[in-house]
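These notes open a run of structures that come right after.
Read-outs: derived from the displayed coordinates by stated rules, not from any lab. Note that the structure is predicted; figures quoted are calculated from it, not measured. Cβ atoms are built from the backbone, for glycine too; each structure is taken alone.
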Structure I
Amino acid sequence: MDLIQRLDSRDADFASQLSRLLAFEAEQDESIDRAAADILADVRRRGNAALIEYTNRFDRMTAASIDDLEIPRADWHAALAALPTAQRNALEAAAERVRIYHERQRSETWTYTEADGTMLGQQITPLDRVGLYVPGGKAAYPSSVLMNAIPAKVAGVAELIMVTPTPDGTRNPIVLAAAAIAGVDRVFAVGGAQAVGALAYGTETLAAVDKIVGPGNAYVAAAKRRVFGTVGIDMIAGPSEILIICDGKTPADWIAMDLFSQAEHDELAQSILLCPDAGFLEDVRAAIERLLPTMPRADILRVSLANRGALILVRDLQEACDIANHIAPEHLEISTEAPEVWAARIRHAGAIFMGRFSSEALGDYCAGPNHVLPTSRTARFSSPLGVYDFQKRSSLIQVSQAGAQTLGRIAAELAYGEGLQAHAASAEFRLDKP
């Protein structure tokens with residue numbers, strides 16, 4: 001098995017080679033989907049009882065009531081206080097940067113008034129209640145708490161309910177600490193499809209939410225698909241991706257490690273480098289070979305790079321941008337001189353990291369922009385998670401008497417053309433009588 005594939009954009013079959021490299025079918029395991037559907041239906045029917053039963057079964061808990069599953073606020077703050085100073089400082093610094101960035105995204109209500117006194121506009125309101133799913137057990141994702149909770153709170157969401165599984169009763173202190181910092185309102189030690197069902201449908205204790213955000217395993221993803229429409233969801237994310245455009249002047253070790261930073265997520269993650277310098281591509285390949293054995297997740301890296309990674313020789317940086325727009329990656333690093341020149345040519349990417357010092361890892365944790373990004377080429381039509389995902393827009397229409405004369409005649413004419421007489425009459429009733 002090759003360490004990593006080598007492609008050349010000059011090859012006659014390059015387009016088909018690239019298509020095969022990018023191909024990813026999110027196989028939906030029927031047994032997982034059926035299990036999620038059954039759990040959702042049971043939670044919807046039996047509420048707290050079903051939630052407790054599944055939590056005890058799957059997470060090896062001994063909860064007797066829903067109260068046993070709610071983690072008190074005092075415990076979050078105790079977890080925060082117990083963090084090592086350096087870790088707490090890093091978490092708080094990251095939270096502040098994420099908050100400052102997202103405050104710039106907040107939309108405000110606006111109106112304008114026409115000459116005849118008709119007022120039109122848009123009213124912005126936050127969602128009432130949001131559910132945040134956070135993986136638990138051995139996995140610790142405090143950054144996920146910050147990236148999902150802070151935009152919701154900046155948007156003005158009144159109640160943010162976090163659910164996180166605690167297998168064998170093991171709570172993740174840094175996740176609880178992040179909840180305290182991010183402004184979460186309630187935390188429950190539940191996970192899986194049963195947690196999604198409780199958030200979507202509500203129970204005797206949990207009020208149903210308006211939207212569910214946050215990553216989870218295959219059962220969580222299947223459940224989120226099924227409850228979409230009853231509630232909103234953020235997205236169904238695919239494997240993590242990084243695409244790097246490099247001019248060949250960045251240290252090869254830096255680029256190799258940036259490729260590793262996504263490949264280490266799992267075997268399906270994708271790491272691709274585009275460069276017009278064949279010698280540099282060989283330098284990166286050599287750096288990968290040298291550095292790979294030093295990595296704790298080397299086995300995952302090896303499979304990911306061999307199956308879904310690539311070093312691609314391109315004609316020039318313009319062609320690299322064209323290929324990047326086709327790939328529409330989750331993360332795009334532009335590691336070149338004058339990166340803003342090439343960034344201006346990018347139309348499709350979840351996040352664009354400009355310059356040699358802008359490693360993708362900084363975006364994952366503390367740069368400020370959200371790390372919840374569109375994957376699997378959905379950046380062609382989707383955007384990063386943000387404050388706007390937790391706000392709604394309502395149109396404002398206040399027609400003056402004078403405006404009703406003009407608009408009424410236009411509306412009636414169009415309504416008659418559509419054969420909707422009641423629509424026409426509704427507008428005409430407000431016309432001044434001769």
Structure II
Amino acid sequence: MTAPVLRIGNASGFYGDRFDALREMLTGGPLDILTGDYLAELTMLILGRSRLKDPQKGYATTFLRQLEDGLGLAHERGVKIVANAGGLNPAGLADAVRQLADKAGVPVTVAHVEGDSLPIPDGFLTANAYLGGSGIAACLRAGADVVVTGRVTDAALVTGPAAAHFGWGPDDLDALAGAVVAGHVLECGTQATGGNHAFFGEHDPARLRRPGFPLAEIHADGSSVITKHDGTGGVVDLSTVTAQLLYETGGARYAGPDATARLDTVRLTPDGPDRVRIDGVRGEAPPPTLKAGLTRLGGWRNEVVFVLTGLDIEAKADLVKAQFADALERGGARPPAEVRWELARTDHTDADTEERASALLRLVVRDQDADAVGRTVSGAAIELALGSYPGFHVTAPPGKGAPYGVFEARPVPAAEVEHIAVLPDGTREVIEPAFRTQELAEAEEPPLPGPYPSGT
């Protein structure tokens with residue numbers, strides 16, 4: 001018999017989030033599913049460089065270290081774990097989880113989702129499509145206790161478990177859209193419980209010192225209640241949930257491979273202390289394309305920050321710029337392709353300390369050639385030390401420069417992307433793309449009559 005409520009928690013909003021969160025969520029209260037979002041555009045680039053050094057890596061190793069303590073706890077409490085920590089190598093991470101489980105003597109079954117990796121164009125480091133939750137659902141229906149994926153949408157970590165639990169199919173668009181909204185609220189962890197909140201001043205500072213991670217109580221119709229474990233810090237109210245709901249959205253239609261959620265139909269209502277109900281969400285068929293993210297090394301970058309103290313700040317800044325340009329020219333070096341100066345007037349009149357009397361002049365250079373931003377730039381900056389403005393100093397000795405990355409998003413036809421659930425017994429189940437799609441367009445009118453409650 002299917003339980004009427006599925007409790008899905010979140011323990012990671014990015015690669016590097018609070019390490020203890022997985023244990024905190026497993027021990028803090030009842031859960032059915034615990035998710036972790038480890039991937040972002042920058043993370044894919046980092047994992048791509050990691051894979052260049054070791055082809056066996058390319059996944060979030062932090063997740064494995066968290067499981068050293070958390071896998072046994074999850075098994076004891078009957079909690080299934082779903083995470084996109086597989087990054088560029090979900091099969092490798094799945095094998096590593098199995099080895100960890102065998103070593104720890106924890107009898108769990110592991111599955112993974114793959115197929116998001118796309119042919120990598122020349123000059124790029126990674127290329128991955130954002131898959132939906134259907135592969136996750138297939139793994140859970142096959143009895144997996146742990147499911148790891150590569151690049152999926154953030155909301156897929158919730159839509160997949162919810163679809164598996166309630167038996168939703170691709171035509172259950174309203175229910176799927178409701179889960180998409182719940183997943184979007186959970187995806188950034190403590191941003192839904194008061195973290196990074198614009199109106200943090202309205203809450204008790206003691207409650208915000210260590211916000212608890214959020215969870216969603218999902219119902220069979222796709223409605224949900226956003227909350228957190230009792231006794232944890234943070235706040236869940238209309239304000240915090242609304243802020244996260246609007247995070248990184250750009251219109252009434254929030255498109256994804258499972259469903260397009262109509263954000264102009266979302267209803268938020270208080271449901272008790274630290275509880276906000278989400279319902280009324282209408283769904284439309286997903287678009288025929290998936291988002292694909294590509295990363296590449298953009299070149300080399302260096303930075304020097306000059307500290308300007310006291311009077312005549314603008315004149316001191318002009319002197320440094322002219323001297324730096326002259327030093328580069330006299331040295332015979334080609335100037336970097338991009339040279340950017342920015343003066344931050346952090347100084348205060350009649351300041352009581354040297355720091356409060358200081359402004360920051362930041363020099364940022366970029367070029368395809370590492371040498372053009374390395375010692376040439378560092379040397380030109382530091383040779384000014386005894387011949388420039390009074391009180392010359394920099395925040396840190398300039399280095400040799402470092403590579404920087406570039407992210408690009410492109411649409412790719414969903415029918416051209418493999419989506420494969422590798423089940424616990426090794427069976428490879430091909431996930432077909434949505435048979436009914438709808439081109440994305442600007443929303444003109446909400447599909448349901450208003451009015452909508454305040455705060456939605």
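If we compute distance in nm of label points 7 Å out along Cα→Cβ at positions 8 and 64 for structures I, II, which one ends up with the highest value?
Details: I: 7.4; II: 2.7.
For this comparison of distance in nm of label points 7 Å out along Cα→Cβ at positions 8 and 64, the top structure is I.
As an exercise: distance in nm of label points 7 Å out along Cα→Cβ at positions 24 and 48, calculated from one structure in I, II, equals 4.1. Which structure is it? Walk me through the numbers on the way to the answer.
Working: I: 4.1; II: 3.2.
For distance in nm of label points 7 Å out along Cα→Cβ at positions 24 and 48, the value 4.1 is produced by structure I.
Of structures I, II, which gives 80, 50, 49 when Cα extents along the principal axes in Å is computed from the coordinates? Spell out each step's value before the answer.
On the way: I: 87, 60, 45; II: 80, 50, 49.
So the calculation was done on II.
Upon calculation of helix-only ellipticity at 222 nm (-39500 (n - 2.57) for each DSSP H run of 4 or more, over all residues; to 500) from the atomic coordinates, which of the structures I, II produces -14000? Walk me through the numbers before you get to the answer.
Values: I: -14000; II: -8500.
The correct label is I.
Computing relative contact order in percent (Cα under 8 Å, 6 or more apart) for each of I, II, which one ends up highest?
On the way: I: 20; II: 16.
Evaluating relative contact order in percent (Cα under 8 Å, 6 or more apart) on every structure, the highest lands on I.
Figure out for me which of the structures I, II the number 0.75 belongs to, where FRET efficiency 1/(1 + (r/R0)^6) of positions 136 and 296 (r between Cβ atoms, R0 = 35 Å, to 0.05) was derived from the coordinates.
The structure behind it is II.
For the read-out FRET efficiency 1/(1 + (r/R0)^6) of positions 120 and 288 (r between Cβ atoms, R0 = 25 Å, to 0.05), a value of 0.00 was computed from one structure; give its label from I, II.
This figure was derived from I.
Could you tell me which structure in I, II was used to calculate distance in nm of label points 7 Å out along Cα→Cβ at positions 72 and 112 as 2.5?
Matching structure: II.
Taking 6.2 as the value of distance in nm of label points 7 Å out along Cα→Cβ at positions 240 and 424 derived from one of the structures shown (I, II), identify that structure. Before the final figure, lay out the partial values.
Working: I: 6.2; II: 3.5.
Answer by label: I.
Going by mean count of other Cβ atoms within 10 Å over residues 32-39, which of structures I, II comes out largest?
Comparing I, II by mean count of other Cβ atoms within 10 Å over residues 32-39, the maximum is at II.
With Rg and Dmax of the Cα atoms in Å, for residues 168-271 alone derived from the coordinates and found to be 14.0, 45, which of I, II does the value describe?
On the way: I: 18.4, 61; II: 14.0, 45.
For Rg and Dmax of the Cα atoms in Å, for residues 168-271 alone, the value 14.0, 45 is produced by structure II.
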